[in-house]
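No lab work stands behind these numbers, since they all come straight from the coordinates. All values reported here derive from a predicted model rather than from experimental measurement. Cβ atoms are built from the backbone, for glycine too; each structure is taken alone.
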Structure P
Amino acid sequence: MTERPSARAVIALVTDDWTPEEEPAPRPADAVDGPLAWAGYGAARAGAARRTGEDESVLWGTATVGGRRCVLLAFEFGFLGGSLGRAAGDRLVAAYRAAVERRLPLVSLVATGGSRMQEGMVALAQLQRVAAETVRLRAAGVPHVAVLRDPSTGGGWATLGAGADVTLALPGAQVAFAGSRVRPADADPAAYTAEEQFAHGHVDAVVPPEALRPTLSLWLRLLAASAPGTAPVAPAPPPHALGGHGSAPGTGWEAVRRARAGSRARAGAYLDAYFEVRAAVSGDRAGGVDPGVECGFGIHDGRVVAYAAQNGGATRPAGFRTAARLIRLADRLGIPVLTLIDTPGAANDAEAERAGAGPAIAEAFAAIAAARVPVTSLLIGEGGSGGALALAAPGNTWAAPDSYFSVIAPELAAAILKRPPGQVPATADQLRLRPQDLVELGTVRGIVGQPEAPSV
């Protein structure tokens, strides 16, 4: 079995420098056998201290990562399995509060087996303390990035790890609420890995150790760029139109055909053109990932913009929930949002209904309606009914020339009206779904043009 790196080794791996905080003296009861007077607990702590050189399972201080300051805490797994007890809880609370007071992002390097049984319910109650500090951190608009090492189980995963704004994990790490010794005998071991947690929407990325420092540096740059409440947030400008036609379509059916053309620019091309650099958040934190929706943060024209982009397919419940999660996070951090709309509509198969299509769409509508930061939307292709409107900003939605927006697809409208297929184009005209129709109706602000060619 490969030896796990110490907390200080991981700190050295990801930071340019680190200054530990001076810790208070242990509580008298902890120096003996703890709050439960558990026989041998004091000796076990002393042995752990000799082996690791640490006096508790949690270390914290201030650090620089890629030139960016943060409060950083790390678990020492060699100290009683990185378990959470009263003293460790004191240190976690101190780290969270320092991040709020100093207006510095928090980085947590997690490696823990859970709560310390030798301290009983006193240990378990530390999770409530961490949850309360998480609420304070969010209310203050201070970002939190967690890195899940091996293992990240029990309450450490269910509070610090899963409660972070962005959650990264090392390859092969155990990531699960249930530790290895308390799982059902017939449990699938893959379900308890970082890779599986990523696949099911609970982790944003699996990052190899050599990429951890630049990845953390980028996230600190993206999430800590704004100071919520200090000044009005300017909206993100809509992107220029890419490729296709420079003029608006002549008929409704032409608009539909343009938007459905395989050669039309998709969300990935728009994001590449708009952002200098970007990083993705992944998953809805409810067991789902929709590859048809890209969400994250990027740098545009020197400032941070959050984005949620549909890439042309039917949007699944996980996509709406991930977009809502992204918008709520951007709102807490004072970062403007850009949404790119391109979907024939919400997925309507049985699986989507069982996964909560209706509630997920409602969540996306509510996230935009509640956002205090400005949201800018650009219709880049198909705008199919409520599945498209759920990502549209009221009063600040724009359209590309190769797009349409409709209450229903013209084929479905014709079918409902019992019209023959030959009447579909005429039905498209009646729906007034062209970009210029949408401007006239007041449902979009305007039609974006293509970028001007540089003068020679």
Structure Q
Amino acid sequence: MPRSPMRAAPTEAMGFAMRTEPLKVALLGCGVVGSEVARLMTANAADLAARVGVPLELAGIAVRRPNRQREVPGVAPELFTTDAEALVKRDDVDLVIEVIGGIEPSRALILAALESGKSVVSANKALLAEDGATLYQAAEKHGADLYYEAAVAGAIPLLRPLRESLVGDRVSRVLGIVNGTTNFILDRMDTTGAGFTEALEEATSLGYAEADPTADVEGFDAAAKAAILAGLAFHTRVTASDVHREGITEVTAADIASARAMNSVVKLLAICEVDPVAGKVSARVHPAMIPRSHPLAGVREAYNAVFIESESAGQLMFYGPGAGGSPTASAVLGDLVAIARNKMTGRRGPGESAYAGLTVRPVGEARTRYHISLDVDDKPGVLSAVAGIFAEQDVSIATVRQSGRGPDATLVIVTHLAPDAALTATVARLRALDFVRDVSSVMRVESE
């Protein structure tokens, strides 16, 4: 058999002159992640140069407070600047890294970079979930790359498999833990018996929670990540506002105890699904009980884990540290090497894939199961009346358990799969019953 001809080098095949001078990188932001990116770029300069083909040099680091003391070994003080816009627009800058976060000025700076043909690496999940389409369009129009592996699940290689490795497959479901702060809190509540406030205080003291933890504990962070995951998995534009969001602030010690009685744990889950027949996708973030036998139940501390289910590859699991300076910087540098290689060869990475254009399904149409705990009067006829309410909404009961007597009587009910809207209506009807003193716990149950 004749030997295949050797593949021509990119410069031969594509007519590009081999570049020998360094690629200059503008770094926007020098907080926990940015300072680690700068440190690693300096410490690993030789390795990065070998992997790209030319050195990667910091052209400048944009910061808000130039007089703040920063210890970034190997980074000259004169590289720091407060004029991020001027840095991005400099003619000698080839590539841009954005780790500022937030919507503005990040959006304006990224657009300025892309519009000048400079490829961008971003870790900005909030911006990508709100207005990723605009950034994609700018990258496409001006022949630049937009990479953002670090925006979801820190160091875990997750987005690139969705964008590239599974592009020939059909993804049906994405299920996972994508916020380390909430996972730490729920894990502490389960393993130590701590209440929410106590567990949050510990998370803050260890640096897992911000001074203002709202984005984490109310589910905003996870919802932004779910939007990005759903968009990539199902080739449809999904924004954070499309994601049904519930946080963990209402999770109580009683909820944790109820889960334990079912041999389950409570996790804040991001769940993204597609119904190809109906032409709809759904994305939701909420606490849910999962069996202790489920692999996600064993995800401890501030770790993340995501399941991807696809037609051909089957079920894949991605696990690792989902936040922190070093893990996130690792993902940023992986993207930096990728866009630098593309720059060297004149190629481009994958752009937006939204060809499917599916409709986003409201959470009321999603099929799920509920765990409901009712404080009820201890008298004949209560159980049958409660069952009648479920029947009215066409919700089937899987199990029912009564504990306590007299003023301590409690009914714990777990349903079969039903539309979320029907389950919500059932709970509303139960609250209105005279013999139901309180609906003390309502939580979804994920069994698969």
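For this structure, a couple of remarks:
- Read-out Kirkwood radius over Cα pairs in Å, for residues 109-300 alone, computed value 17.7, structure in P, Q: Q
- Answer label among P, Q for the case where distance in nm of label points 7 Å out along Cα→Cβ at positions 141 and 285, calculated from the coordinates, equals 1.9: P
- Distance in nm of label points 7 Å out along Cα→Cβ at positions 325 and 357 - highest-scoring structure of P, Q: Q
- If you line up P, Q by relative contact order in percent (Cα under 8 Å, 6 or more apart), the top spot, with the largest value, goes to Q.
- Of the structures P, Q, the one that 1.00 was derived from, the read-out being FRET efficiency 1/(1 + (r/R0)^6) of positions 101 and 181 (r between Cβ atoms, R0 = 35 Å, to 0.05): Q
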